[in-house]
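In structure tokens below, several structures.
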Structure I
Amino acid sequence: MNENGENYYAFLEHRHLAMVAGELEQSVYTSPRTMLTHARVLIDSVLQLVLKEEGIADAQHISLKERLDEVSRQELLTDEVRDALHEIRKAGNRAAHQPRAFRVTESLAAWEQLYIVMKWYVEVYGNPDFTFPEYRDPAPPKEQTFELPELESRLGRLEELLRKTLNDDAEEVTPDKTPTAVLSPIKPLDESPGYTTVRQIRCGERTLDIPYFLRDAFLLPQRFEKSVRFLVKLHGAEEARIMSELPADLAGLHLSVTRYTQKNDEQFFEELSEFIKEEKARRRIRIERPGELFLFYKGDSIIVTEALAEAELNKENFPSLTPGFIRQLEESGIRRAGQLPQELVILAKYKNVGAGTIEKLFDDLKNTQKEIVTV
């Protein structure tokens, strides 16, 4: 986009091409995989338009490579354009099949190759009086900023640090004065948006820092394997459904329901600590690999490529699936791996599906991904 927010290819007479190109432009930095995968759609559309302009029959359901080969066979392409088309096609295939992280440099390279293709297409088949504009890199997205509540929390902690510093200075001036209170150590602020500590939760002598991005996180019972029944009962009493509902001290949380003890409070505290660690790790992955689709299971994750997403949920692809499990998934409209819930432990809601079954399915998903042939 330019400074006015207009897409680079807004000048294209073919509005659908312009719209697709505009979406690709916006994803160059935010999701290289998306840009590379869907750039194939744009060049395939261009090739179809070329065949139409030349009056050449274009069979339906023909592959991009076959269409590209046909246009090449007709000697309609320059060497530069043909090479650019093949590079875009191959990069898109890699992005559709490989789970590795794709770099912005790769999507920028594809953006430059698209320029070669689009410039050629417009100059050959467009208005002869039109002057194609010079190449331009997409404008980088604005930096992620702190939301107002988090900013206020950060300011509060900085003010606390300032007060502590002033108190320390005052004590140095009057060393004989006995302090009436001991201030707890203040941890350095994390400069990354979302990680600012907005509150603390304790249980006995231990405390947990709650980062801003988890301030209102939903506490899915299945994420707390040892406390799942405890949380289900608490949810029924409209307690502990989201992080912000938790009391500052978990000791005594069990009093909100019957037949539970302080040990359940302590056990939940332990699992809550692990939950926060897992969520921080997941957030780092999402930030490092924006625009990617993940499936999560406990502390592990898997990238959902286009090829994996299309894999049918059957016994052949995923040996751990039982007929009953498959039937229940189908009844929920889940027939392919890409339709599975991002948080796989949710599948425990199905009859006769436990943690062991889900773990085996997750292993199957990883194995299926490894078996996908790189194009």
Structure II
Amino acid sequence: MKIVIAPDSFKGSMSAWEACAAIQNGIKNVLPDADLHLIPVADGGEGTMDSLVTATSGHKVEVTVTGPLSEPVTAAYGILGDQETCVIEMASASGLCLVPNEQRNPMKTTTFGTGELIKSALDAGCKKFILAIGGSATNDGGIGMLQALGMRLLDSEGTPIGLGAQELHRISRIDTQKFDARIAGAEFLIATDVQNPLVGPQGASFVFGPQKGASAEMVHVLDDYLNHWANLIEAHSGIRLHDLPGAGAAGGIGGAFQAFFPSQTRRGIDIVIEYTKLAETMEGADLVITGEGQIDYQTASGKTPMGVAQVAAKKGIPVFVLAGSIGKGIDTLYQYGIHSIHSIVNAPMPLQEAMDKGKELLSLTAEQVLRTYVASLHPRP
């Protein structure tokens, strides 16, 4: 029996690779001779770089950059096997995971470190970029990234502004004379499923600001500041980001890419599926097992289980999803090719205990699910 194992990471509990291994262990308790294919995947957030680097036999490069709180952090980017494509997870340099809860303030956090990662990769000769922009701590419209790459954002007196969204309203002029010229000759593929505009009720500040630490009052100020920034960009380039789909991704850095980079946007899961050759691996498979930390109605927006199921559905392969927790609205997922969804938590327990025991619970659930599947193939008379 050929089985493809293609989970995402279970955040805070295990990486996608560790999830693959746990599922494999459970399956082997039932079918020790099964033909198993392990493909760790991601949807444009955490784990995207590891998935693509592994799939192409690439390598990682560590760099010290400016973190979201303007302090040094160690980040990494991946060089794929072709030696010219760079994969950057924005969260590595400018992520919410780098900011303690009590210090979360999207008025101050900066994307400068993300720009430094891009510059380092340009210095290394990279000409193609894949940027996974999930998990950001920022709401600065991408100005920090642009500043790191040489763009001068000047106030009314011609003085360069500082870092963070708190500086957006001070910008009077955009000077691109020293903006890194290598960018124009490169390709940038932005991995995101976010289609929010830059400003307004569905914009970056109102929708994502609160989870980054913005108060109700701050959200309005941030939206005003981004609107000012969008007005300047429109006057400078003719590109209107205000209501442009995707411009609000990652606190507005999506808009910065649309305005100043030769870029295109795709769903993160689709990029990962392409580079990992998941569809090709599924040929002739009898079963696909995927999973993630939490599954709910939001999974349908382009999360890993849905993307994996869509590929499998075209080939008529059943898909089982194993999840740390199951939320509301999962009934909407069955139309995408998912056959059944299973929680790995098998008894009442605190969240931390469940996360600590994640590998054990995932392995056990995979075993039980497979036993049920095998029994259904050979019903007793």
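Values quoted throughout were computed directly from the atomic coordinates according to the rules given, and no laboratory measurement underlies them. From a predicted model like this one, the values you see are computed outputs, not experimental measurements. Cβ atoms are built from the backbone, for glycine too; each structure is taken alone.
Taking FRET efficiency 1/(1 + (r/R0)^6) of positions 138 and 258 (r between Cβ atoms, R0 = 25 Å, to 0.05) as the criterion, the highest value among I, II goes to II. Looking across I, II, the calculation of mean count of other Cβ atoms within 10 Å over residues 74-81 that yields 13.9 traces back to I. Source structure of the calculated read-out (percent of Cα pairs over 20 Å apart, for residues 130-217 alone, 57) within I, II: I. When helix-only ellipticity at 222 nm (-39500 (n - 2.57) for each DSSP H run of 4 or more, over all residues; to 500) is calculated, the result is -10000; to which of the structures I, II does this value belong? Considering all the candidates, the number was obtained from II. Have a look at I, II and say which one yields 0.00 for FRET efficiency 1/(1 + (r/R0)^6) of positions 50 and 226 (r between Cβ atoms, R0 = 25 Å, to 0.05), as calculated. Computing FRET efficiency 1/(1 + (r/R0)^6) of positions 50 and 226 (r between Cβ atoms, R0 = 25 Å, to 0.05) on every structure in I, II gives 0.00 only for I.
Comparing relative contact order in percent (Cα under 8 Å, 6 or more apart) across structures I, II, the highest value is found for II.
Out of I, II, choose the structure whose coordinates give percent of Cα pairs over 39 Å apart equal to 20 when calculated. Of the options listed, only II reproduces it.
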